[in-house]
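Take a look at the structures below.
Where a number appears in this text, it was derived from the coordinates with a stated rule and is not lab data. Computed from a predicted structure; not experimentally measured. Cβ atoms are built from the backbone, for glycine too; each structure is taken alone.
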Structure P
Amino acid sequence: MENKDIDVIALGELLVDFTESGISKQGNVLMEVNPGGAPCNVLSMLSRLGRKTAFIGKVGLDSFGTILKNAVIEQGIDGSYIKMDRNVHTTLAIVLKKEDGDRDFAFYRKPGADIMLNENEIDSKLFEKSKLFHFGSLSLSDEPVRSATKKAIQLAKKNNLLISFDPNLREPLWESLEEAHKQIDWGLKQCDILKISDNEIVWFTKKEDYDEGINKLKEDYPNLKLIALSMGVNGRRIYTNNYRIDQHAFVNKDTIETTGAGDTFCACVLDSVLQYGLNMNKESISNTLIKANAAASIITTRKGALRVMPSEEEIKQFLEDQK
């Protein structure tokens, strides 16, 4: 991997998250335009950690698409592989906060530009100079982007890239949960590294106990070398062939939303894999979890994610303040 100059490439959705930003004088909810999309959030955090990254995706040739592409480039991510569609508008999401603090998503994506990426728009040369490929399930939810994702996986394997997968289940974007299960099953068969959340593992494995769910995944998908489990305020956990290590969350009194917390976790794990390899020792895993939990705690105090990921210095200062 030493001769490859791009650390991580990701493929998937790049969209506008409209998030709540107060109430107008007329009593209407004000919405803020936040660049979003889990794969790009991961790349943004990796860029903050000093990694070279590139994104493959599609936006509309419209004002929102221009905002998104510029935002990606501003974060130090190579945006030259982003396509702009003349016929389909940029994908939009409305993110409202529920009473329990969780998020409720409404998507404008039938179609949205991210779906329209096709396999002929995948540049094979990018994979020749990269180390790790990251993707999520939303690029498997529709065609032609599903075929584009499968083409990217073929190229990743051909060029011996590590492959990372985040199911990132968003039920409204699937025709059915049965179809989501089928496509996520396919994604799980492709990857070396899995980032999964507590609700996703219970849904997918039908196991309420996380360890039982992880064991089922390991049995069904022997290709998995490292599993990173996000458990919200209950912390995060990493499973390898040798270890299962937990780390409590840094619950933050200034938390305003949880957007991007899982993506910061994923990025910190990928950063450590690039540094130490898949066979990390116990100390490296523990340090990764501490750093990831600190980064996740910081991002929950900010609106959006892609543009406001914490820097290495901010994470260090946060951990100093916890002592």
Structure Q
Amino acid sequence: MPKRLTADQYIQGLLAHDRLVLSRAITLVESTLPADQALAQQVLAAVLPHTGRSVRVGITGVPGVGKSTFIEALGMHLVGQGHRLAVLAVDPTSQRSGGSILGDKTRMNQLAAHPQAFIRPSPAGRSLGGVARATREALLLCEAAGFDVIFVETVGVGQSETAVHGMVDFFLLLMLAGAGDELQGVKRGIMEMADAVVITKADSGNELAAKRARVEYQSALRLFPHAASGWAPVARTCSALTGDGVAGVWEEIGRYLTLTQGNGYFEQRRQEQNLQWLRHSIREALEERFYARPEVAARLADVQQRVMSGQQSAFAAAAELLGLDGGA
């Protein structure tokens, strides 16, 4: 295989479900080189009609909740049912922390070795926006390569959950029981995004605490406004160690899909997400072009210094720089 594949080689390889070509195509969309980006967009445009047919599931959780163990348990259940599963990560902090998938991929030995599964860590050392864009494009490539279930794990904190929520159909929040106040430290925004809360590690004498936590979370979920999907978020317990409750999580996702595909929300949300990514791409491109202009680059350091020292307001400084850009 040549060092650099042609667009046709990428396209044909993806549609033939060639995992090596898929890996190389994802590396291509992660590249920031202009030539690679142009080729990546050509490939994506060609395979776009073959995307959109997977179930996209976002997975997040508190530190120590056992995301990798849960992903392997649920993933092995799915490949056992004949599904083809791809696991992707959104992790802008991976260069420093190692990230969950980057650090724990070796813990998913069975899933990583399974021919029906594909695990891809996120690129290290990039901004959240860059990682999220690359992950969404990787998701489309995985769909074109025939994977019918995509897990997108959020590893970072803060906005990474929002980024993942904006590219999936179902958002899963993993929590632990027996750590004091079950709701303490859980951001309201993350809870509101969740379509299901799963209390993990319901085993080894922790079963009763997990059941209590499930009741508390279910009560908390009822306090949030009704979702536009018509779905009432659920709380469940599971043990990735014993397998108890793992199949039930997938059954909940199936019930959600039946409901939302039946009432039209599923397709509506997919369309809204496409528009969100259009707007995101426009903002990103405009910002890149703005900072690349020589007249802006020449004045930026001076303007920033004046803002930091309090000599000029941020609003006035922005107006000045935008004026240099011709008001663009």
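Data for the structure
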| quantity | calculated |
| --- | --- |
| Ranking P, Q by mean count of other Cβ atoms within 10 Å over residues 35-42, the structure that comes out highest | P |
| Comparison of P, Q - label where Rg/Rh (Cα atoms, Kirkwood Rh) is highest | Q |
| Which entry (P, Q) yields the derived value -11500 for helix-only ellipticity at 222 nm (-39500 (n - 2.57) for each DSSP H run of 4 or more, over all residues; to 500) | P |
| For Cα extents along the principal axes in Å, for residues 51-226 alone computed as 46, 44, 29, the structure of P, Q it came from | P |
| Highest-scoring label, criterion being percent of Cα pairs over 23 Å apart, for residues 155-290 alone, among P, Q | Q |
| When FRET efficiency 1/(1 + (r/R0)^6) of positions 171 and 235 (r between Cβ atoms, R0 = 30 Å, to 0.05) is computed for each of P, Q, the largest belongs to | Q |
